[in-house]
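Colleague: Structures follow.
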Structure 1
Amino acid sequence: MQKEFKSPIKKIGKHARVLLISVLLAVSFRSIGFSVVDIGLPNFILELSGSLISYGLVKGIFSVMQSIFQFPVAAASDKYGRKYIIIIAMGVYTLGTFLSFTAQNITQLFLYRAIQGAGAYTSILQAIISDIYEEEQHGKGMGYYSLSMNVGYFGGIVLGGYISSYLGFRNIFSISGFLILISAIFLILVFRHTDTENIVGAEKSKSMPNMALNKENVLKLLREPQFGIAIFINSLRWFIFGGIVAYLVWVLQVFYNIDEISCSYYLLLIVAVYVCFVIISGKVIDKQGPRKMMLIGQSIAILAGIPFFFDVAHIFIVFTFINIFIGIGLALYDPAGATLILNVIMRINPNLGGTGIGLNNAVGFFFSAIGPIVFSILGEQSIFYPFYLTFFLILIAFIMTKFLISSERGGELSVE
């Protein structure tokens, strides 16, 4: 009887595996470059006579542009094919990265980071992964995505400290640019030598009329209340993650006077724990359901944040453990939120994968963009104000997940 309700899970083919590896490599290389910039940017800003506010703005404009272009770029990939649009977007991103290397003042750096952000190709990478895997394995696919992203960020943290200290702050952008260029070339080679009939996302858009880039596609998604709620909950995580990572780097280097290399190893510890729990989350999401994993992660982060309201949080070792456990909570929350979005999209219209993910990422990048700005403004008033905000936002996310996300849609896949 069970076979009537659930078909056997299909293994991905050889061509799909090659494509998956190339996409995960691109995700990882982008994250390496991202974290390399994160480590060196505070002192680069100070070298250009900037402040904590200008640091927040330079961090924020990148994500603002990502949020603006994320949806149209991803939706265009639904209409015109993944492989063409992703190469164009990666080209724009690479151009902005190399231009940032040449910046002579805060204004130039601000403008060049805006160009870099316009190359919003991450949604296409996610969409390709969702194309490769069947709906029942989306949790596995998003687990791989989160793992490659965080492993890349993990490696970039180490490299960032040494690059900033020994090669100079500017080279955080040159190294990042070369990494994106390498991953783009690798993707081009894969697209040229891989049987594109096995690349679902690259071809099916040409035969699916519902893939068109138009307002109706957006409305199909927004009419579903669960989609809007899931996007908002995910966006709170984007806001927290974007704000707290940028602010933590500044606090360590400027407030605690920790050098770039020591800061790298401090963040390495936190990211190592984060990656471990992303792996755990990715392995159990499909069994436990994304809603349950989100609630577990949010609960851990809330409990970990309580000490921020007491003087004990001023002790550096306590401060460190608090951040580690908040990281654990966000790690469980991360792939679960992405899987929840995918599950909802698949029920609305399976052909709108890129559009739905792009819309989610567009909103998410906007929240991620204002995160560093808000955290920087609050941080000018008191070092712990941004952490108080983090606590209350995670509490809000927990309440919304608990009472507004359907257990059927947020849990195991139901059979229509």
Structure 2
Amino acid sequence: MKALFVHRNMPGQFKHISRYLAERGHQVAFITRRDDRELKGVVRLTYPAPREVKKDTHPYLRSVEDAVLHGQAVVRVCQQLASKQFIPDLMVGHPGWGETLFLKDIYPTSPLISYSEYFFEPDGPMTTFDPARPQTLNGACHLRVSNSHLQIAQSIADLGWSAMDWQKSTYPAWARDRIRTIFDGIDTEHVKQKPDASITLDNGRVLTKADEVITYVARNLEPVRGFPTFMRALPAILKGRPKATVLVMGGDEVSYGVGGSKTKWREKMLEEVELPEGRVHFLGQRTYGEYLSVLSVSSLHLYLTYPFVLSWSLMEALSMGCFIVASNTAPVLEVMRDKENGLFTDFFDPAKVADDVLAAMEYPDKQRLRDNARATIVDSYSLPLCLEKQLGLFREATGIDW
């Protein structure tokens, strides 16, 4: 069979399933903007970055124009594929950048599964969550229009695929009936505790499990992942745990645009919060192996998030058997239970976060929570389980036994 995957940042959520199909002997093509990613057995087809959106385009329409440009770029690649008699039996794509907009116009008889990650609404959970950043009329109108390519993508898809039930719930009622909930999958044989793990800091100090290490991880350090709250909680945490070292992993960009896309939140928060020298280490973005080492040496892992897409880092921290304190926000509640596989805190209150972290460090039953965290992923979100469910989705869409 022939499968076509489309994701600007290959492999994205399709890493495991695209490789798995190739291993089973299927022909797998992957359209992307990335020219630096390879998957064994998968044919990568890279399209050039589209031109910039015109400066005089109405602000509400800038993301729409960008989506159309990405959709056109993918169409050109598909035309080349079609000329080589590659007609996919299945198409799976992420609609976020507009790449799937015209797939059904090229391949009208090929079933399309849209990766339904999150649906932005002017009055949705993410935009109304933070009282410090209230929705404006201009922002609501902007979002109403800029979200239009997601509506089109969902309307033309045969089926949708959400990682979590909560993410599915953000979609309009007309779309939800055709969305199936299946997590991407965690490779639990790889993402597990490394008994001899260590991390070497820039000053040469080597941290191991014997040290008291508090960890915080995000793709980028920004409000959506609670970075300001985390930073404001640190002085009290460090005062209460004089031997603790804090490791902060994440970049200085803004992934989700909340609070200003050009704000460098690490710099902003370091200007606001005074931290003791040598106790908080900003690691930036590291290799995947180093990231797993950070989680392995973690004594306590803190995770905070808006009501938004649940981070892979939380699922991986659970798989690693980390001792986790997390915000009691909607996406977290789908995978965590207070005092069962972690502990909860309040997203908005730095003093409460600090108190909860300090109390957690004295929690008498840490190992039970660690074991349950690991079991949560092994029992419900492990790669073999998720791959089988994804194959079931593909069978539903195509009528073919993949």
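Colleague: Can you rank 1, 2 by distance in nm of label points 7 Å out along Cα→Cβ at positions 18 and 274 and just name the one with the largest value?
Modeller: 2
Colleague: One of 1, 2 was used to compute mean projected area of the Cα convex hull in nm², and the answer was 20.1. Which one was it?
Modeller: So the calculation was done on 2.
Colleague: Now a separate question. Assign the value 1.5, calculated as distance in nm of label points 7 Å out along Cα→Cβ at positions 226 and 306, to the correct structure from 1, 2.
Modeller: 2
Colleague: Kindly point out which one of 1, 2 the value -0.38, -0.95, -1.06, -1.24 was derived from, the read-out being log10 I(q)/I(0) by the Debye sum over Cα atoms at q = 0.08, 0.13, 0.14, 0.16 Å⁻¹, for residues 130-337 alone.
Modeller: Only one of 1, 2 returns -0.38, -0.95, -1.06, -1.24 for log10 I(q)/I(0) by the Debye sum over Cα atoms at q = 0.08, 0.13, 0.14, 0.16 Å⁻¹, for residues 130-337 alone, namely 1.
Colleague: Quick one: distance in nm of label points 7 Å out along Cα→Cβ at positions 50 and 82 came out at 3.4 when computed from one of 1, 2, so which one is it?
Modeller: Structure of origin is 1.
Colleague: From 1, 2, which structure was helix-only ellipticity at 222 nm (-39500 (n - 2.57) for each DSSP H run of 4 or more, over all residues; to 500) = -27500 calculated on?
Modeller: Matching structure: 1.
Colleague: From 1, 2, which structure was relative contact order in percent (Cα under 8 Å, 6 or more apart) = 28 calculated on?
Modeller: Corresponding structure: 1.
Colleague: Given a value of 8, 24, 28, 20, 15, 4, 0 for P(r) over Cα pairs in 10 Å bins from 0, in percent, for residues 66-233 alone, point me to the structure among 1, 2 it was derived from.
Modeller: That value comes from structure 2.
Bear in mind these aren't lab numbers, they're just calculated from the coordinates by the rules spelled out. None of these values were measured; they are calculated from a predicted model. Cβ atoms are built from the backbone, for glycine too; each structure is taken alone.
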